[in-house]
Structure I
Amino acid sequence: MLAPGGIGDLLTRAQRAALAGRLGEAETLFRQAAKAAPRDPRPVSALGDVALARGQIDAAVESYRKALKLAPEVAEIGSNLLAALRRADRLTEAERAGRALLRRHPRHVPILGNLALVLADLGQLEEARRLYETALKLRPDSVELLTNYGNLVRDLGDAEAALEWFDEALTLKPRQAEILYLKGTLLERLSRLDEAEAVLAEGAGLGHPGIALTASRIAARRGERQRAIALLEPEGDGRQWQGDWAYARHFDLGQLYDAAGESERAFGHFVEGNRLQAASTAGRRAQKEGFLAGIARLEAWLEGEAHPAWLDSPVPEGPEGAPAFLVGFPRSGTTLLDQFLSGHPAITVLEEKPLLSGCRPAGYPESLATLDAAEVAELRGHYWEAVRGEGVEPGPERLIVDKLPLNLVEVPLVQRIFPSARFILALRHPCDCVLSCFMQQFRLNTAMANFLTLEDSAALYDRVFALWRRYESVFPLQAHALRYEDLIADPEAVAKPLVEFLGLPWYADLLDHVRTARGRRIDTPSYRQVTEPLHGRAKGRWRRYETQMAPVLPRLAPWIERFGYAEPPAT
């Protein structure tokens, strides 16, 4: 039986309960309404809203899907579905649903905006830009659109334009915490610390965890460690540190206590940060097995490949020549090396871009043997198309350095497409390298999910370098190895042979890596370190964590010996 006021009364009471935060009562009332009026999409869609408020993202998706079937013409339901799919990290489904919704509702601004967010997450930045531009023509005063477009422009590499979009959004909505955080964080990454502090000060008291986190990072960069810690350890119950902010806080506190020499306390924060990140939505979906399965397939293929026949008839490269690949295990000093290389006028470093992702043929790596010259040229064309998508025009007068450390495992693909490609192999003490990966908050994917424990980090190190060693015996690699420790001790002695290996003239100004770094937005976790003068504080850091590292030392010992890090016996 319906209440005296009918379905409308039930919905009103349910909405009041939801607004008051009484989600259990609201859910009960919405379910009653849905049962009483099974063809009415409103209570079904509202159940999606309640599920979303409770963090039950998959349940929200199902409710929105049901509601959309009842009322496919209601664009708002479709927009909510799209947003929920993105929040659930179901990006392929979200793209498919978003494109279908856009065909039905080509001028619906929330659908345009939500699909743009999805496409940006998928790396389709130019198409996302076009959707934002369409949406902003329809609603130029949307603070949300202006902010999200600023984020996209930032990701496209135009920091100054991003700051202008954030300013336009702040003009419409001053002291909006999220925008102040985004602007302040971008300025901090650009090393414009005074400006960043001024922006963050405008958000003081707004309770945004990102503002406190960025303020703490600035304090740490200024050498004010105790103030940095205090910003992350406020009095009270710490309710602002929820979700992704909770593990971000632990990683930053771990770094601060590590710098203070409080290793045991620091390690506890890294353990907790990794635990919380593993339990997050991104952590649950980024399964390490995905990356490991790819390595296993390469290992199995190499068992039967002493010398691939296609190595004897390489497909000639085009006028663009071949890129160089800067590879190594993450946290091996590749970002620092990137800054030195970027200071050379003939080098363009493309940082952390999956440029090879569109070049892998079906059935890889076995299918490399069946490719004809036209197919190889087509794959090569996909690579250069991706380079041009980053705003860089390849040519013989410019060396493209593709810096993505774990391209270390992609040697067969690179050798097939670019037979003359050079590899720069960055090395660092295996213990420091593995420990640093565990201590770092990465944006999780199937590769980075291997760094949530020390054991998994060491296991991946072992497998990756065992694969590289096998590559060295199979392929005619043009590779130049260098060590992080040597680079910080004598940059010129390391950089000169490297530049010669790359076939370029020496350019002494590249040694001013700080100037180069401060002129760029760096999208790796090392951005703070590489804007400082060289120091050796991270060298040998693992010694302070020998107790925690003890279980993984046997697995790393062969690599310590092989890469020349074994200490001579005491006399």
Structure II
Amino acid sequence: MGTHRSLSRRLGVFALILLVMVLGLGIRLVDYQVVRAEQIREESFKSRSITQTLPALRGQIRDSSGQVLARTVFRYDVNAAPKNVGSVFKTVDGVRTERTVEQIVAELAPLIELTPEELTLLLAGDSEYSNLAKKVDGETYNAIRELNIPWIYFDAFADRLYPNGAVAGNVIGFVGSDGAPLAGLERQYNTCLAGIDGQETFERSAEGVRIPTSNVTTQPTQNGGTLNLAIDANLQFFAQQVLANTVNDLGAQWASAVVVEVETGKLLAAAEAPSVDPNDPAASDANNRGSKIFQAAFEPGSIMKALTTAIVLDTKTANAYDTVRAPDYMKLDFAGGWIKDSFGHEPFNLTLGGVLRYSSNTGMSSFGIKIDKETRYNYLQKFGFGSVSPLRFEGESSGILHDYKDWDKMTNYATTYGQGISITGIQMAYAYQAMANEGVRLDPILVENCTADDGSIIYQPKQNATRVLSKETAKLNLNLMEKVVEFGGVGRNAAIDGYRVAGKTGTAQIKDGTGYGSQFAISFYGLAPVENPKFIVGITIYKAVGVSNSLQATFPFKAIMQQALKTYRVPPSTTKSPDLPSGSQGEVEPRN
């Protein structure tokens, strides 16, 4: 009897304990499956999910025809964690399969161009890092990813490529090894070119293999825009080759060429030598990695005279038939003041056309000084001197144009023939563009626009026009400039068969300390065809060895202008230059 009661008591206790356990498990189950279900699911997802960055592509830079000048591709370092190397297991439809290390090596080795033996050695050990291949392309990267090897991982690198090498390199600029823009348009227009990285989350199985259907893009990738330039890459290449030969032949420090489309203001070429290859900027001297067309200021010398004649005509200070007396040396009416021509001659009576043809400093100053300082200063400002261009290229120089109130007596004279003022190549090119464009200076166009992936325009520069000269003045002044190429001692070397060409030579001594040294900046700026100008070509050669006149600048001008006329199929001239007097100058020929 007692034994029966004891057994019943034990069974009751056991049942009670069992009931408590069942209730406890039930409560816990309700807690897990109902109360804390969402939290547990989130924690479980976190434990098996991986978030990775989806790098954005930097936008392309293209020339006027769509030719790619800069683009970004991704390269990948392929790495392994040797301590984790082992067979890879995969369960599909309840069937568990194994890929051994030997099988994986046989699949992976050909993709990274290693032998199985070489790859096996790289996978040996217990370290967490072993580099298997560097900078493989996207196709190889995708092929390796498809192998689903959990102990293989990648480091992605954005690799900026410049397919045309040094073509327009001084303008385009370059990026650093980390992809950060360091110079030129790359940096100036980084807002257009830079993309926005995305993010992706995916889950791994218990074996560490990525679950293909688990990809979730948490932040979409936004690639950079495309920067479309006005530069004609083929003309740019040609101009750079011409300049490279010029610098090499003359031992010059540098040379530049600017080609402008007159009617649109588009900058078709901004060529320099030495040039920089953005693929390897370190191979170029630091001084040659920028753009001297924008950044280097120099005294223009006689290329400024064509602007002075335009101002004289526009203010009606003189006409094409008026003359001034032009000796080879002229002492001024203040202590120490004098002006001389670059060659000795008897006094001439020169018209404006004669002054340009013979590049007479004394004759030019005699015409120009008749215009008050403030008026000349205002014209020079309207031509674009004394301020950076609307392009605002990084590091761009404004040159030097002192306020007319600060001009001393010598500067008052010197500015008429290209001294006492400094300019950049881009400024002078667009001053000539104004004269060729019926007196209207257009803002330069280097960047046409920035477009998104879908072709929509993100950014487009606004172009302003400035009336500098009257249409009549501009046309007459071109006819005067044409005489430089028809009859000038040096300028005639810029003539092109079949086309009417106008331009002006320039030889400027380079300052050395407080005075002038023995080296020169020589230039030729001109246009063609005169009756309907299509292009401005401006050449500057800096510190050529033993060169003291502008003859050597006419040859690259002629070559590049001929190429532009040919490329754009400009028909030959059908009109002739009008007969305009030069004055009683005789047959003496100048040296500059």
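Readers should treat all values here as calculations from the given coordinates under stated rules, not as data from a laboratory. Nothing here was measured: the structure is a model prediction, and the numbers come from that model. Cβ atoms are built from the backbone, for glycine too; each structure is taken alone.
Tell me which structure, out of I, II, gives 19.8 once mean count of other Cβ atoms within 10 Å over residues 310-317 is calculated. Computing mean count of other Cβ atoms within 10 Å over residues 310-317 on every structure in I, II gives 19.8 only for II. Quick check: 3.5 is what I get for distance in nm of label points 7 Å out along Cα→Cβ at positions 350 and 462, calculated from one of I, II. Which structure matches? Structure of origin is I. Among candidates I, II, the computation of distance in nm of label points 7 Å out along Cα→Cβ at positions 246 and 510 that gave 4.6 used structure I. Quick check on the output: 1.03 is Rg/Rh (Cα atoms, Kirkwood Rh), for residues 118-373 alone, derived from one of I, II. Which one produced it? Considering all the candidates, the number was obtained from I. When Rg/Rh (Cα atoms, Kirkwood Rh), for residues 446-557 alone is computed for each of I, II, the one that comes out at 1.13 is II. A value of 3.4 was derived for distance in nm of label points 7 Å out along Cα→Cβ at positions 62 and 78; which structure in I, II was it taken from? Structure II accounts for this read-out. Computed over structures I, II, percent of Cα pairs over 33 Å apart reaches its largest value in II. For the read-out helix-only ellipticity at 222 nm (-39500 (n - 2.57) for each DSSP H run of 4 or more, over all residues; to 500), a value of -18000 was computed from one structure; give its label from I, II. It traces back to I.
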